[in-house]
Each structure stands twice: as structure tokens, then as C-alpha cells.
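Structures given as C-alpha cells follow.
Quick note: the coordinates plus some simple rules give every number you see, no bench work behind them. As the structure is a prediction and not an experimental result, all values here were calculated from the model. Cβ atoms are built from the backbone, for glycine too; each structure is taken alone.
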Structure P
Amino acid sequence: MGRVALNSRVAAHRLRAIPGVIDKYDYCRKTLMTRARLALKRIGNDAGLATHGARDRGGDEGALQRAGDQLERMRATARAVFDAAVARAHPSGCLPAHLPPMPATGRLILLAAGKAAGSMTALAEAHYLDGGVPPERLLGHAVARHGYETTTRHVPMVAAGHPVPDQGSIDSAARALELASSATADDLVLVLLSGGGSANWVAPAGALTLAEKQAVNKALLRSGAPIGEMNIVRKRLSRIKGGRLALAAAPARLLTLAISDVPADEPTAIASGPTVPDPTTMAQARAIVARYRLDLPAAAKALLEDEASETPKPGHPAFARSEFRIIARPAESIAAAHAVAVAAGYEVHDLGADLEGEARDVAARHAELALSLKRGGRRAAILSGGELTVTLRGQGRGGPNQEYALALAIALGGEPGIVALSGDTDGTDGGGGEASDPAGAVIDATTLARAVALGLDPARSLAENDSTGFFEPLGDLLRTGPTLTNVNDCRVILIEP
């Protein structure tokens, strides 16, 4: 199959040269569309549909079928690699071994928040109730984003907004603080955390209202700031984040079991660290606001200037009986993906589990590596995790994984023998929108040609942040539904000679 759209070297050069990859959309649009149409003419109008059983009417039908079979096999392998990463982090495999015994005389107060809260709560309550614990000694509250809640037997389970909090977030945080504050020295407070907990537990500090807290979250999401920086700001505006839940639970014993969705598995960043001391400062929060030129409500600005509302630091007595354990982490999921890729016969290039950066810029760098491996005749897999960001410039639909996939497809220029999948392990790309939204997207050598055949403009879609609008008509969206876990993203690029 011929090369579609931009020549790979030209594409890589242009993607490096243009700020934000293709901000100046008109710069490459004409060349992209012209070359894609010429490629379609050269390899047959239906070549882009080879993976869907199309025939090359004027050429070698057998060669086209073999190419299509290769793409189908590689796409299936990419999905298997992704699925292995998700499975490694599911609570059913990582939670039971860490559940503590019941306290000798007191109660167990179970508090759960985040995208895995439903699955973690169901497993935990079954562990205790099936083990003979009287229901009256087990109480608690669990909250997950809308669409991620599950059926529980005993502990109440509710839904709340994500990434923008809602009244459910307010009510859930209030209930968690109430239960934690009721704990005595004989009780055990078991906190089950996962990504999304920051939005699911919201207790505005000072005079800040829910509407103002929502405005802050929206400003942070639009800014392109990494999640760690967002959480530094959020902690200053909360009565539950940044170690303040631990303050409420003292003097009870406190155990936090967390599924990490943050770079370096930093406990203070998971759900904004409600049960751990916070080493960050007000000055850092103010610097982040200035760096991204965030327009915050007056009440939020006042809190960021009030040193008296600083978070509790290491050494505070509230943490004397507190323990924090990470039970699943992105690196372990990437390792599981690595094993599947090796079993499929690929030489794995692991770029790490904590990549950050603008999705389209990271895609440009990964395209260069993929093309280099292809030129070297390598049968290779490029794996990476982490959480990428998108700075909104247009009015389209999408998320970091879909935008990465679209930018990668353009940069690869239809290079044969390359398939890539980029997906969010929680099942929803970027965490916004609805639980039914796609997790990411898949691309291959036919992506651009099929898009042109449908009248789609890849460069315009990228410029408008409309990656969902691009991949949906192609049938190349990755749809998993809620996975009930979250260890950030998993990206896989497969290369064959």
C-alpha cells in the first residue's frame, strides 16, 4: 500500500516548525489534502478501506488483502496491549490483599471517592460482610463520577460531577467529613481513593460558593496546566483536600488505599491528597495562577492570599496514626502492556509511565521515533503512559488521547506498517463529558486516506480540537465504557517492516 498524505519527513519537519504542531492550519492544509487525494488515486479509491474488506479493483488483490490482514492483526494486538494495562489496575486484582482486619472494638468507616470508588467499595464491603462482620460495625459513604457508580450491598453509593463538581460533590464531601469527624480512637477509617476524587469531594473553603468553585475548575481545565499544578491550587480552596480529611478523622487510625493516576505516584496529588500532609505552598499556588493567567473569583483570590488557611504539613500530629498505600500504579500497568507486546513478538521501547505535555507535541516526537524504527527495519512497539493535555483553540469535541492519535496520524503521513492506539484507562478520554464518551482512538496507514474519502480534513480537525468529529465517521474511536479504574493513559505504537 502506498504512502498517504504528507511525506513522513516533510510532516515531521513541519510539525516541529509550527507552534502547537498545526496552529497555522492553512500552512499545510492544501498540501495535505492534495497529496492524500493523489495517494487515493494511486492505490485505488477503496484502498483506505482495506481493513474493512475492500478490493483493489485495478491492482494486486492478494497484496491488498495481505496488507489488510496485517492491519487487522496489528490493531487487535494494540487493543490487547491496552486491555492488559487496564486489567492490571482493576480493584478486583489489587485491592483484596491490602484490606486490613477489623479494629478490635471499634467501627470501620469506609470512605471512597473517584472513578474506581464503586468497584473498590463493592469489593471491600463484600470482604467484611462475607467475613462475618456485623453490618452495624461497618458504615461509610462512596462517590464516583456520573456513570461510574455501581450497586453496593451496604455502603451508600452516589454519583457526582467530574471534572467539574456539582451538588453531589458538595453533599459527598460533607458526608465524608461528618463520618470522619465521628471517628474515635477505637475506630478505623478506611479511605479508598482513585483518580477523579478531587471533583467528587468538594468542600469549598471560606466564602467560596459551588458556582465559584466550578468556575475555578473550568479555568484550570482550559489552561492546559498539568493535573499536579491544578491540584496545588484546588487544595487551597478546600476543607477536605490537602490533608484536611485526616485532620477530621484524628485520633482514629487512618488507612488510605489508592490507585495512582499521577506522575511519580505522588500521594499528595492523588485526589488532591485529602489524607496526607501537603508540602506545597500558597506561594506555589499563586505562581500557577499567574503563570496561566487564570481569572479567578474574588473569593478564591482572597483564599490564596490568606496564609492562615495553609494546608497541614509533614509532622502534624493528625498524621501520627495515618498510613498511605498505593495498590495500583501506572508503571505496573505499562509493565503489563509491555509483557503482552513482547509475547506478540515486538521489541519494546518503553518511554515511561508518567509522560506529560501537549498531546500534539508529544505525538510529533513519537512519530519521529516510530519512523526511525521503521526505516531501521525493526518490528517494534513504543509504549508510554502519563497524562497529556490539550490547550483548547477550537470548538470541537475530543480529548488528549484522540488529539494525540490525530496529530500522530498526520505526522506519520500514512506510513505503511504502523498502527497506534491511545486511550484513557478509565474509559473516558480526558475525564470530561459523559461516561459514554470514547476512551481514545486507533490509527493505521489507511486513516488519512479513508478520512479524505469521506470528505474530512485532518488538519482542520486538529486545528479545531475536533478529534472526535474526525474519528467517529471512520469508526476508529476506542470505546470501552467505564472501566472502574484509572491509571492515566496508555499509548501503544506498533511498527512492522
Structure Q
Amino acid sequence: MAAPDRIVIRGAAVASVDPVIGDLERADILVEHGAIAAVAPVSAETGVSSLTVDEGSAVVLDASEMIAIPGLVDTHRHTWQAQLRGILADGTIPDYLRGMRLQMAIRYRPEDMYVGNYAGALDALNCGVTSLVDYCHNILDPECAHGAVTGLLDAGIRGLYGHGMTPVTSNTWSESAGGREGVVDPAAFGPRAALAREIREQYFRDESQPLRFGIAPQELPIAPVAAVAAEFALARELGARMTMHANQLAVRQLFRDVEVLHEHGLLGPDLLLVHCSFNTPEEWELLRGTGTTVSVCAETEMQMGMGFPAIREATLHTPGPSLGIDCVSGDSGDLLSHARLVLQATRWRDDSAGYERLVAPQEMRWTTKDALSWITMNGAVAAGIEDQVGSLTPGKRADIVLLDMGGISQAGWNRRDPTGAVISQTNSGNVDTVLVDGRIVKRHGRLVHVDVESALARTRASHDHLYEEMDRHGGFIPQPPVDIPLYRERA
């Protein structure tokens, strides 16, 4: 379904995340040729806006009981895991490493990589996420890479395909601190670099397309820093943004990933780090001024023992934190609820310092505007697309979400504070309409740009295949468990 030339959104409350436009109780939005052309407040006296459009030449969307927000931006998701939804609902990090990365990952066929990324991206769109930083660290062979990219492209989502450089079967996690020098193994690096070039050349020559090419370098605890530096050099040669896990564990020692990256001159505005829960104060200072961004994935971090979500530190030392779902194999894909969780947890963290002194907080340091920014404008900055999306600003691409506030669970909502209503009162179930680049992909609560039944059938088939393979090979975590040196009990 092609994008209509002109769309008029009538009567929406607006949480624009634009510092000039701000929040509006009621407004009309004009979309032309895939871009936001105007956001016009509706006069309280006349009940109309200054927007004059021949509605016969436009698609008109009645949003009188809705809130319009920018399309959400998820800055960290292992999208390929979509058909294993919830398999790690009670999982720890050792469970994830043993069960997902050392058992299930190697059972994936190219078809499964396609389905995971296709269904995962559709899930994101269904939840109002129009831009996604995909962290695809399960490239078993070239066909798997092609399947993963094609899945995202077919789903029609904006964002970054993060081509994983990690050799899948070597994810054993060393006991030594990250950043050991080592050497680059040409026999290993050469084919992976060649595949990255091939994928970029085949699918991403048009740099204006919504989906862009990125690189996900190996994690420092499992690779010599020389190998990681070579992957950074490859990414920068190709003009690709990078994303990588950093300092998400404190087991036996701190890895000091940020310190190692700094020592080797690898930090920069083209790098999105994920988690950073165990950054030292010195490492946070090293990030200051480099433009390096941080994605916080609170549900995973709080579930799996990966530290407290580092929103406060990232706010103080980086261009601003963003949020990522991480993996629906453990948690939900609902980014609106995720933002509310992080907001309340961060408020609690700051307030807890006064509890022992029986001192109640007197002001609200963290606001719903902060939370909405985490999943819109900050996310766009982290993905390198802030000039295109992240706010409802005329001239930007029309990635727009309409949240239905007409139900009994939203009755009495505060139209004078649309941002507060979005963060405190909504979830993915309120997502009525989604536009990506001016193209309507969801309307009246249903995806309309794809054959949903076909997507469901392929997802079920892939799910069943992977579970059958799991059962044939000893279950999710075969016994005895694979030894992971990092998690050996201390003598």
C-alpha cells in the first residue's frame, strides 16, 4: 500500500516533543508526500484550526478522541528472537547465554531469521514503534543475514539493521577482563567483513531509505580488543553507525568496557552503547563530550541481574538516554509501559536516599516529558535519524502514532496534559493508528499493510520448528549446563 499524497489528522490532542510546538489540547496535522507539513492548533473559540485543505483530495483521519505522538523509537532489540516470545520469562543471564545464545541460536535457519525479524518488526509497529535499532547477533551464515535484512525490509519499519559481527558458536564469555589485546584473526575477520560489505551493497545503497545499515561489533568480554577495533574501522569505512553491549555485568570483576574503548580511541557520536549499568564514575566522565549515546533496557536489566537502569547517569553524561525492549524472549514489546516503568523506578531511586531519614520528596525531578523524550527524540538521536523523526515537527518525515483515548479505561483523561496522559495512562493496547513515512500501516487497531494471517502462520511454523529442535537437543538448557567460565562459583 503506497503512502497517500495527503493526509489530514483532525482534532487530536498533540504531544509533539517539539520545543516550539509543545503540547496542544486539540490540533490538526497535515501530512504531504510523506512529511509533516503543518501542525495547526484548533481555536477554543471557533473550534477550527488555520489549516485549510480540500478534504476531497486527502485521506482524513478523525482523531478527536486520540493523542498524536511521534512514532516511538526503540534503540535496542534482538528482533530475531520474536518467535521465542516469553521463553525466558523467569530467566537469568546464565540462562540466556546457555539457552538462547548457545542452544537456540544455532538452531535457526535462514527462514527463522527472516520470520523473527519480520514478525518482530510487525510487533514493534503494532506497538507504535516506527523506528528500531535491530541488534542482529545471530548471523550463522550469509543466508541468515539476507533473511534477517529482508524480514525488516518487508515489514516496512524505519531504523537501523545492526549487522552482528559475533561468531555465533564462540559466545562462551571469558573470565578475563574485557579489552585484552590479542590479535585479529584474518581467517575469521575476513569472511565476516566481506559479508558486511555484501549486505550493505545489496540492500543499503540508497541512504535515503527508511532502513539503514549498521554494525554490531563483538562484545569486549568475548573478543580481543584488536578484533573489536578492526570491526569499528570497518563500520566507519562503510559509514555505518555502531551499537554494542557494554558493562552490563558485574561478575567477579568490572569489565570497564568504556575505559577500553576510550583507550583505543573508539568512542564517538556514531556509537550507541547498550546497558552501561556497571559503568564506573570515571567511565561516565569519559563518555562526556564524545557524543556516544546509551540505550537502557530496564525490563531485562531488572530481571536478569544487570544492575539498575542507568537513566540518571546517561542523562548527566551523554546526549540523553533512550530505551530499548532488548528481547521479547524475556519481556514484552510494549515501549510505552517500559517508559513508565523506567520513570517510576528512577523516581524511586532518587527518593530512596531520604527514606532512612524519613524525609519525603518535595519536588519531582523526573517528569513524563523526560520519559516521552526517551522513546522519541532521544531515541532518534541515538539512531542518527533526529533530522527525520523523533518529534512532530513540520519538515520531518510523517512517523506518527494515534493513541485511542475513547475507552472506559481512559475516561476522564487530562487533555490539558497530553504528555502526562501518554506516559501515565496508555500502553500498546491504545495504539489505534500508525504512520511510517506517511504510509498508514495500522488503522483502527489492526495492521493494514501486510497479510497478518500469513505472518502468523509463518511465525507459528518457525516457533514449532525451533521447539522441536530444542527438544531433540536436550531442552532449552541441556544438562549438565554448558560451562561458562565467568559464572563458575568462586573456590
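Here are the numbers for this structure:
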| quantity | calculated |
| --- | --- |
| At a computed -12500 (helix-only ellipticity at 222 nm (-39500 (n - 2.57) for each DSSP H run of 4 or more, over all residues; to 500)), which of P, Q | P |
| Among P, Q, structure where distance in nm of label points 7 Å out along Cα→Cβ at positions 210 and 418 as derived comes to 4.7 | P |
| Among P, Q, which structure scores highest (criterion: distance in nm of label points 7 Å out along Cα→Cβ at positions 226 and 346) | Q |
| When Cα Rg over 2.2 N^0.38 Å is computed for each of P, Q, the largest belongs to | P |
| Test item: FRET efficiency 1/(1 + (r/R0)^6) of positions 362 and 458 (r between Cβ atoms, R0 = 35 Å, to 0.05) calculated as 1.00, pick one of P, Q | P |
| Comparison of P, Q - label where FRET efficiency 1/(1 + (r/R0)^6) of positions 122 and 298 (r between Cβ atoms, R0 = 30 Å, to 0.05) is highest | Q |
